[in-house]
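The following blocks contain the structures, represented as structure tokens.
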Structure 1
Amino acid sequence: MIEQAPESAGLLATLGIDWKLFLAQLVNFGIVVLVLWKWAYKPLLDMLDKRKKAIAESLEKNKSIDERMKRIGAEEGAMMKAAHLKAQEVLSGAERDAKERMQQATDQTKQHVDAMILNGQNELTVMKSHLLTEAQKDLADIVVAATEKVVGETADKKTHADLVKKAQEALKKL
């Protein structure tokens, strides 16, 4: 008697599939899948995970670098602003010093000019006094000489002193 294959075997047989061969191919496919899983797919997944982690780390580093660059930019801006303010202060101080020095020089020059004017006025006063004294002497001599010519004789000392005194008073009124 011929043993009959199960009904499912008949269906496979009508399709032209040998169930023993199919089972062997199924076992072989399972072995291939396990081998590929262990030596190809798993290392490939590990490599992709490493690559994914490397990309994530790169993005984090890029983000931290961007943040540092922004912070450095802000610090640089603050430093530039501080340097600008410091330069303004130095410039203002220099202008203030220049004005003070200019004022001091002006004051010194004014004091020097005032001293020269005062010195000149003192010299003029001394010269005026000296010229006045000489003019009085000359006037006294002229008055005495004129009196002698008009009167014809020498005046006594008292008359001479009175005439000189009158001449000096007339000169002071001028």
Structure 2
Amino acid sequence: MAATPSSPPPDPVAGLIDVPLPPHVSLWPQTWPARITVALLLAGTIVAGWRFARYWHANRYRRAALAELRQVTQTLGADAAPNQLATQLSVLVRRTALAAFPREQVASLSGSAWLAFLDRTSGGTDFSRGAGRWLASAPYARNEPDDSQRSALIDLTRHWIRGHHA
């Protein structure tokens, strides 16, 4: 029997069956040790993030003091009034100490006791025996520190702000 010209030819694709797709693969680990490892890594990441946030928050006074130190050293050049740099550094160190330590421990200190406190919290003797002496005597001294003493005082102040400890 011949195909009639009015009927369409049979569709060769009509008899095909779709290929079944494989089941979806889960991203969650399949074994218990792997699940426990993922849970511990997640918990460790959360704890590390929390500790870093606490550390960052606790040291914001240091960042503010370092920013103020940069501003003071940039604004006070060679045309500054006598001992103005040492006086401002003294005030900056005092405010930083009041932010970091109990007020009862810091507020009443002056002179050699203040320098001894700074030595004790920095772990050295640069305040009582080095350039740090200018912090206690700058507001009252007639002579001003020379350039090397100024840079040593700035470096010592920066070192104390970054590394003081209780």
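On distance in nm of label points 7 Å out along Cα→Cβ at positions 11 and 99, which of the structures labelled 1, 2 is highest?
That would be structure 1.
Thinking only about relative contact order in percent (Cα under 8 Å, 6 or more apart), which of 1, 2 has the largest value?
2
Given a value of -0.45, -0.73, -0.87, -1.28 for log10 I(q)/I(0) by the Debye sum over Cα atoms at q = 0.08, 0.13, 0.15, 0.20 Å⁻¹, point me to the structure among 1, 2 it was derived from.
2
Taking -19500 as the value of helix-only ellipticity at 222 nm (-39500 (n - 2.57) for each DSSP H run of 4 or more, over all residues; to 500) derived from one of the structures shown (1, 2), identify that structure.
It was calculated from structure 2.
Each reported figure results from applying straightforward, stated rules to the coordinates on display, with no laboratory input. Predicted, not measured: the structure shown is a model, and the values here were computed from it. Cβ atoms are built from the backbone, for glycine too; each structure is taken alone.
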